[in-house]
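Next come the structures, one after another.
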Structure P
Amino acid sequence: MTKELKSNRREFFKSAALAGAGIVMTPALAMGSGDKVQLDSASTLPTRKLGALEVSGIGLGCMSMVAGTYNPTPPKQDMIAHLRKAVERGVTFFDTAEVYGPYGSEEVVGEGLEPFKGQIKIATKIGFEIQNSQRMGRNSSPESLKGVVDGCLKRLRVETIDLLYLHRWDPQVPIEEIAGAFKDIIAAGKAKHWGLSEVAPDTLRKAHAELPVSALQTQYSLGERFPENQILDTCEELGVGFVPWGPTLRSFLTGRFNAYSRFDNLDRRSQLPFFSPEGLEQNMPFLRIVQDWSQKKGITMAQFSLAWLLAQKSYIVPIPGTISPQHLEENLGALKVTFSTSELTEIRSEIEKFELLGVRSKESALVDQ
């Protein structure tokens with residue numbers, strides 16, 4: 001089964017490599033950080049809206065551009081080139097956070113995207129205490145939130161942040177007070193829109209009543225479907241965009257792993273029951289559904305997984321994280337995939353018959369994380 005799972009992805013990369021054999025150094029890749037480049041309208045991708053914020057239908061998650069979760073830190077210049085190539089391909093939505101690194105991801109994103117200032121949208125997140133370059137606990141106090149924004153602006157090399165999230169809510173601070181802090185940040189011109197992450201529907205409502213929320217970022221994928229319990233409906237009712245992190249379930253849905261995969265202690269997956277030996281043994285058969293459908297549609301498993309998310313709601317914008325140009329190209333191909341109503345019904349029927357080990361319960365959607 002492992003060979004079969006990887007075959008369609010290998011064929012995709014083979015085609016991409018042949019197509020890219022004649023790539024030359026484009027102006028965007030060769031520029032210095034102080035140069036400015038006007039984007040080519042021919043490279044635009046389909047767009048979606050997060051509240052009033054219009055972005056490319058798929059964004060780029062930038063967490064893995066530094067060490068700390070899945071991989072060692074890649075070469076900085078490679079990541080800068082990667083970011084600029086993403087812009088050339090039409091990506092206009094980039095997701096980072098103060099705590100990634102800490103600070104390192106924002107710095108790379110800032111340098112890589114500086115030439116496209118005003119033409120792309122950057123989202124970052126605040127809300128953790130950071131001491132001596134180590135992430136401590138949550139800190140949602142208005143003083144802390146307003147105090148760290150200037151550092152984000154400096155690292156991102158912008159005058160205002162397009163979308164500023166509260167990374168995680170500290171329940172010791174009323175959400176209404178937090179909304180007030182973000183209102184002050186926006187009034188000061190330091191951010192244009194604000195968002196929340198991993199909060200329950202009731203919390204989202206309270207926050208939105210104080211200051212309209214543009215986006216909610218929460219885990220969601222073919223395998224992690226708890227947001228379908230009231231979270232997505234609440235977003236739709238309020239006009240809030242939804243940004244799924246982990247849209248390929250930490251690469252599981254791409255067919256990258258098998259039942260014998262094991263993870264280094266530095267890899268976040270080593271700490272998750274889903275990726276334990278028992279979890280992988282139980283969960284691997286789920287990939288047969290993904291593989292069969294990707295083959296029917298003539299696409300890769302990653303493209304199928306992302307396209308399924310896009311087909312759920314028009315206000316969903318996945319942000320798959322990748323440091324690979326080939327994976328970026330693969331991911332963007334999901335924007336071309338369509339499903340009929342009957343196909344979506346059939347897929348839903350198949351995935352709901354399967355019980356995965358290590359995923360969140362439906363009830364957890366109603367509890368702030």
Structure Q
Amino acid sequence: MDIPRPRFDPPLYHAALTYYSLPMDTRRVFVKVDARTLACGTAADAARRNLLAWVQVNEPAAGYPLRKAANADIAVVRTITLDAEYTPEPHRAHAVGLDLAQDLEQAGLVVPGLAVEDSGAGVHLVLPITPIRTADYGGGDSVNAAVALVVATDIKPRFAQAAERHGIAGRIKLDAFNISRIFSVPGMWRPGGLKPDEAAYLRDGYVRRWLPPYTADNPPGRRESHELARRIIAATRLVQAENKAQAEPTWLQAPVPLDLRERAAQGRIKRATLDLLDEAGPAGYQSASEADAALAAGLISAGLTTGEAYVLLLGSTRGDDALTRKGERHGETYLRRTVAHAAGFVGPVVERPTGLRVRYSTPEQTRQALVRDGRR
């Protein structure tokens with residue numbers, strides 16, 4: 001007689017809640033009752049009924065109604081989530097996820113020891129960060145936009161490289177990084193038959209878990225990344241500056257002088273960096289994306305506004321190369337994000353109605369100035 005497999009693993013589930021910095025008795029568990037209905041419930045009951053269920057990863061303010069929160073409702077961001085599925089061969093998604101975790105550790109974006117979750121159809125990466133109070137940085141929507149910007153510039157290129165190494169580039173997608181995300185955590189049940197092409201072992205259902213070496217008896221410790229939080233906070237300044245400018249012409253719509261290259265050459269930029277406009281590919285950097293980022297930062301350091309740097313880069317040999325690499329629609333988005341991210345770290349330049357150009361300081365620049373002045 002076959003013994004039914006358990007559909008819910010309480011020790012694993014509670015260890016996962018600890019890793020996510022969520023209370024053991026969290027009530028923000030949402031069960032998919034039908035195609036259009038999410039109802040509050042429990043992970044155990046959802047598993048018993050063979051239903052999907054998710055936990056709210058970043059919680060809204062105390063007293064918020066028991067329903068899924070939107071990005072604007074999130075009060076504190078403690079965790080960044082990433083999701084990638086490859087349902088025909090989940091083990092290949094696992095390999096990509098493990099590679100990405102290692103790359104992020106080597107880049108200093110996460111603390112060593114990052115846990116990678118086996119979601120059944122792929123991987124979840126859960127990145128603990130130093131908590132960010134959204135009210136301090138323009139609200140939940142502003143922080144969410146900043147997270148998307150950092151993921152696009154600092155994480156997605158590394159993910160694409162990992163996918164390429166494992167032969168599934170273009171067939172696996174990284175998403176699920178909005179701050180209001182609900183996630184199925186280790187110990188929770190994944191019903192079978194969710195995707196027509198899923199691996200055979202998923203068809204009867206699957207208990208989500210961590211990839212080795214982590215288990216319920218050997219759970220990962222929560223190690224929060226200050227560096228990733230710092231980059232997100234820096235990006236919020238750019239997001240807020242752009243939101244403020246929306247009442248006026250946006251930086252993409254603003255009039256752009258024709259002598260942009262000459263203007264940049266008169267600013268603080270190395271000749272070799274400016275010459276990247278005429279070169280394609282890595283051009284001495286580790287990747288074409290790294291060369292693109294270096295050029296964008298150099299142009300803004302030279303005194304160009306975000307919009308000017310974007311227009312100059314878009315119309316250059318390097319811009320043409322990016323459009324070829326990424327495709328025209330995605331290439332333009334990629335270049336906008338590259339320039340916007342550079343402005344967030346170098347400090348965006350804004351031209352006032354009088355024609356005077358000023359540069360906003362990033363949080364890190366402000367901190368360093370305070371240290372130099374002996375005020376911190």
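State the single structure among P, Q that was used to calculate semi-axes √(5λ) of the Cα gyration tensor in Å, giving 30, 26, 20.
On the way: P: 30, 26, 20; Q: 41, 24, 18.
Answer by label: P.
Please compute mean projected area of the Cα convex hull in nm², for residues 264-303 alone for structures P, Q and give me the label with the greatest value.
That would be structure P.
Can you rank P, Q by mean count of other Cβ atoms within 10 Å over residues 104-111 and just name the one with the largest value?
Once mean count of other Cβ atoms within 10 Å over residues 104-111 is worked out for each structure, P has the highest.
Given that FRET efficiency 1/(1 + (r/R0)^6) of positions 200 and 344 (r between Cβ atoms, R0 = 41 Å, to 0.05), derived from a single structure, equals 0.95, which label among P, Q identifies that structure?
P
Taking 27, 56, 17 as the value of P(r) over Cα pairs in 10 Å bins from 0, in percent, for residues 160-207 alone derived from one of the structures shown (P, Q), identify that structure.
Derived from the structure labelled P.
Taking Cα extents along the principal axes in Å, for residues 152-279 alone from the coordinates of each of P, Q, which one would give 53, 36, 27?
Values: P: 53, 36, 27; Q: 64, 33, 30.
Of the options listed, only P reproduces it.
Coordinate-derived values only; no laboratory data. In this text, all values refer to a predicted model and were calculated from it rather than measured experimentally. Cβ atoms are built from the backbone, for glycine too; each structure is taken alone.
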